[in-house]
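Structures follow.
Values in this text are rule-based calculations from the coordinates and carry no lab data. None of the values given here were measured: they were computed from a predicted structure. Cβ atoms are built from the backbone, for glycine too; each structure is taken alone.
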Structure 1
Amino acid sequence: MHTTKADVVIIGAGPAGAVAAALLAQKGYNVEVLERQHFPRFSIGESLLAQSIEYIDQAGLLEDVVAHGFQLKNGAAFYRDGEYTSIYFPDKSAPGPSTTFQVMRADLDNILAKGAAKKGANIHFGEEVVGFENDDAGVRVTVKNDAGEQRLVEARFALDASGFGRVLPRLLQLETPSDFPSRRACYMQVKDNITEPSFDRQKILVSIHPEDATIWLWIIPLKDGISSIGVVGPQEAIEKAGANDHERLWNMIAAVPLNAKVLENAVEHRPAATIIGYAANVKRLYGPSFALLGNAAEFLDPVFSSGVTIAFKSAHLATDLIDRQFKGETVDWQKEFSEELYVGIDTFRECVDAWYRGALQNIIFKRPKEMNDVTRQLTSVLAGYAWDRSNMFVKSPRRTMDTIDRWVTSFS
C-alpha cells in the first residue's frame, strides 16, 4: 500500500476543512485534504453570518468569494401572525464585518477549496477514510478512492472536518445523543419569481407557523433569482403535513400568509429533500493528535445559521494550536480549543433553546425602544459574534435570555 506523509491530514474539504487547509498551508505546512465527494456538490446551509467574513478574510480566501458575486445579506427578517420585524446586522454592538452573503453552497465550498489548493494544500476528491489510528506521535489514515484502491496517509496531526459525515466520531465511537428533540427539515430550491414589494432579498426570512410556534420556515434569496426554502419542526408534525417532502413543505408554506404570497410564482429548481434528527453531539472535541471541527463535532439547529460560523471558528482555533504545538510550545487543547469553542456553541445553543421555548421569539417581536442597547448585543450574537465576552448574551446566555424575556413581557 502506497504511503503519503504530511504534517496535517484534514478529513473533508467543506468550509472548515478548506479554511483550516488554507491557514496551515500559508504557514508552510504540508497539508493533505481527503474529500469523499467531488466538487461542486450540493449542500444545505446557504445563509452565512457576518462574523464568518472575518474568518474567510484571515484565511486569505475573501477576494475569491467576493468576486463570485453572491447575494448580499445584511440581516434577518421575522414574521409571526401578521407581525413583521427585522434584525439589521450593522446595528450590532461588536466590531467587525456587518454584512455577509447568502450562497449556493456548492459554489462557495468549491471556491474555498480551490483557494486552499492555490495556497499549497493538496486536495484529493473521491477519497473516503476507511481506517484511522492515532497516538501521541501522530495518525495513520487509511483511504480508499473511487476505484477501490487504498493508500495510507501518515501525519503528525489530523483534523476531522467531515461535517454530517462525522468520520472520526463514528470510527472512534465519540458520538453521544443530542439533548435537543428530534426535528425534521424539508427543503428545496426554487426559481422564486418574487414580485412581493415588501420582500427584502438582503435578509433571510424566518416565519413561524400560526398554529405551532415550534415550526418555522425559511426563505433564503440567492443570486440569479433562486431561493432556498424550507420548514423545520417536530418530526411527527412535519410528517403529518403531507404524503411526501414536497407536499409537506408546500402545505406548510400555504399555512403562512406572507410565505404563500412571496412564493406564489415559484417553480421548482431543485427537488425537495429532508434531514431527520440532525442535531449531534460528541464525548470530546479532541484526542491524541486529532481534533474535530464544525459539524463533525456538534450541530445544533439551522434556525440561526450558526453552523458555518462555528466551523470557521473551530478551524482558526485548531490551526493556531497546531502551529504552536509543532513549534514546541505547550498548548492546552481543553482550555484553548474545547472550552473556547464552547463559549460560542453554548451561546448559540441557548439562542436555539430560547427560540423553541418561545422566549427569543418574544424578545425579537416585542422588544421596545427602551432596550436598544440590549437589541444591539442580541444582534451581535445573531450576526455570529458569539465569542465576544463583553456581550451579556455571551457571558451568561440562559440568565440573560430569561431576564430580557421577563423585561420585554413587562413592556407588552
Structure 2
Amino acid sequence: MSTPKLDVLIIGAGPSGCVAAAYLQKKGVRFQVVEKNKFPRFVIGESLLPRCMDHFEEVALLECLKAQGYEIKRGARFLKGKEVCNFNFADKFTEGWDWTWQVPRDHFDKTLTDELQKRGVSILFETEVTSVAFAEDGSSTTQVKDINGNISTIEANFIIDASGHGRVLPRLLQLDAPSKIPKHSSIFTHVKDIHRPDESNATLITFDVINTETWLWVIPFSNGMCSIGYVGTTEYLESFKGTQEEKLRQMMQLSPHYYERFKHCPYEFEPVTLKNVATSVTQFFGKGYALTGNSAEFLDPVFSSGVTFATESGLLAAKLAVRQTKGETIDWQTEYADYISSGVTVFATYVKEWYTGNLQKIFFKATDNPDIKRQICSVLAGYVWDETNPFVKNHDRLVKTLAKVIDMENTSE
C-alpha cells in the first residue's frame, strides 16, 4: 500500500517534529508525521531553555502549553560544596524570553501532538521506519511498519528526521560519528517529592557538583514529582554495584544538599542508565533530507540544550523545505548546517570546558562580575547565535582566558 506523494515526511513527533509539522501546516504543504512510539511515552530532557519559547510562539503552540500549568523556570542554580552560583534569565545580555518551563516530557510532548491532531495534522503513531531509498533528485520512498506488522510505503520529496535518540536516518544511512564530547553516562528516575521545602528556591532547577566530572540534576515539576539524575564518567558510574535503584541511592548519599530530601522518597520507576550520552553525525543534511535535534547531535544534559536545539533545527528545516517545494534553490550547507553547527559549537565549548573544570571556576569565582554573568547567562538561556555577545562570538578563547586569570589570582593569593 502506498500514499500519494508528499512534499515532506517528518520522522518523529517530539518537540522538533511537532514544531516542524505546525509550520508546514501553516504553509499548506503536503506532509505526514510518523512516530514509532505510542504517546504518552517517557523521554528524558525535562528542562527547557528560554530560546525555545520563540519557536513555540512562532508556530502558535505556546498557548496550549501555557494552559498546562508547568513549573516555571526562571533560571538555574549550581552548587559545589558551600559555593553557590545562581543565574536569573531576566538578567541576561541578549534580549528574549526570561523564563521557560520544567516539564514531565511524556505529558508535554503529548500536549503538543494532541494540539496538532486537533488542527487536523495526521500523526501515524506506533509506526516504524524500516527502510529509506533516495532517488537521484532527492525524492524518497520510505517503508514503514505499523504495530500490526502491516507494511506500507510513503513517497516524499523531502524528509525531516526528527527521530531524536532513535536516529533513524543516521542509523540507516550510516551517518553516525564519534562525539568530541568526553564520554559520560547518566542514571535517573522520577521521585515523589514528598519533602519538598516550602521556600522560593525549592522548585529551582539545580546542578549539584560532586566533583569536576560528576554532578546531580534536580528538576522539580508542578505535579509534585521531581526528576533526579547523576551524570559522570561511564567508568565512574559503573563502579557502583547493585540494582539500578541501589546504585542511584548510593550516589544520592554523595549530595550534602539533597540526600535528606530524597532518601525516603519512592522512585516512580526503576532508574534508567544511558551510556555515553553524547552523539554526533558526519553531516546534518543530504540530498532530500535534513537531520534535526538529537537525530543530528546530542551534547550533554548539563546545560539542558536538547529541546532548544531540537526546536531550532526543526523549525529551520521546515522553513527551508517549504522554500524548496516552491522551487527555490536552497544552500543547505550555509543556511542550515553552518547555522545550526555554529550554535552547537558554542554549547559544545561550554560542555567541554565544564568537564575540564574551567567553566566551574568561572561560575563559582568570576560571576561576581555582572557583565560576565549576564553574557554567560544568555548562553545558558539558549541564545547561542547572538554574536554581539562576547561569550558567544569568542566563546572558546574567552572561557579559557578567564579560567587562566582565575588560576593566576588564586596563585597570587
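Each of structures 1, 2 was scored by distance in nm of label points 7 Å out along Cα→Cβ at positions 52 and 388; the highest score is held by 2. For the structures shown (1, 2), distance in nm of label points 7 Å out along Cα→Cβ at positions 108 and 188 is largest in 1.
Output the label of whichever structure in 1, 2 has the greatest value of distance in nm of label points 7 Å out along Cα→Cβ at positions 156 and 292. The structure with the largest value is 1.
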